[in-house]
Structure P
C-alpha cells in the first residue's frame, strides 16, 4: 500500500511539472510555438542542453496536465494559451 502511494505522488509531481512547464514556456514566448518546439523545451533539463527523451510527454498528457489552459491548433500544430486568440 505504501509503495503505491509513493508512486502516485511521483506521478502527480511529474504531471504538475509538465503542466507548469507548458504554461511557463507558452506564456513567456514572444510568438506562437509549434508543438514540437514545446516538446523539445520540456525535454531539456534545467541548465542543460541535451534532450532527455523520458521528459517528453504526449500531446494528450500535456493538455491534461495543463488543465485545459493550453490549446493545440491541429491545422497548424501551434500551441497557445486558451484565452489568447
Structure Q
C-alpha cells in the first residue's frame, strides 16, 4: 500500500487506519488536497456540497477526482468545482 495515501476522516478510526496501513489519516481536507494527486470522495452524498465548497479553491488541474457518493452526478461535481 502506498504511504502517500491520506484519507480525511472525522472518526477515531484514524489511529487504527494508520496503525494497520502505515498511511497517515487526517481531518484536514485541505492538507489532503495539497498532498495528493488523486482525491477519492467517499463521503455521504449530503456532505458533498460542503466538502466541495471547502476544497474548491485548492483543486488543481493535476488532481484526479473519483467519487463514489451515490446520486452525486458528474455534472454536480463539475458545477461545484467550477
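Here helix-only ellipticity at 222 nm (-39500 (n - 2.57) for each DSSP H run of 4 or more, over all residues; to 500) was calculated and came to -10500; which of the structures P, Q was it taken from?
Details: P: -16500; Q: -10500.
Only one of P, Q returns -10500 for helix-only ellipticity at 222 nm (-39500 (n - 2.57) for each DSSP H run of 4 or more, over all residues; to 500), namely Q.
One of P, Q was used to compute distance in nm of label points 7 Å out along Cα→Cβ at positions 45 and 69, and the answer was 1.1. Which one was it? Please report the intermediate quantities before stating the final value.
Numbers: P: 2.6; Q: 1.1.
Derived from Q, not from the others.
Tell me which structure, out of P, Q, gives 32 once relative contact order in percent (Cα under 8 Å, 6 or more apart) is calculated. Walk me through the intermediate numbers first.
Working: P: 32; Q: 27.
Derived from the structure labelled P.
For which of the structures P, Q does the calculation of Cα extents along the principal axes in Å return 37, 25, 19? Before the final figure, lay out each step's value.
On the way: P: 46, 29, 20; Q: 37, 25, 19.
Traced to structure Q.
Coordinate-derived values only; no laboratory data. Please read these numbers as outputs of a predicted model, since none were measured by experiment. Cβ atoms are built from the backbone, for glycine too; each structure is taken alone.
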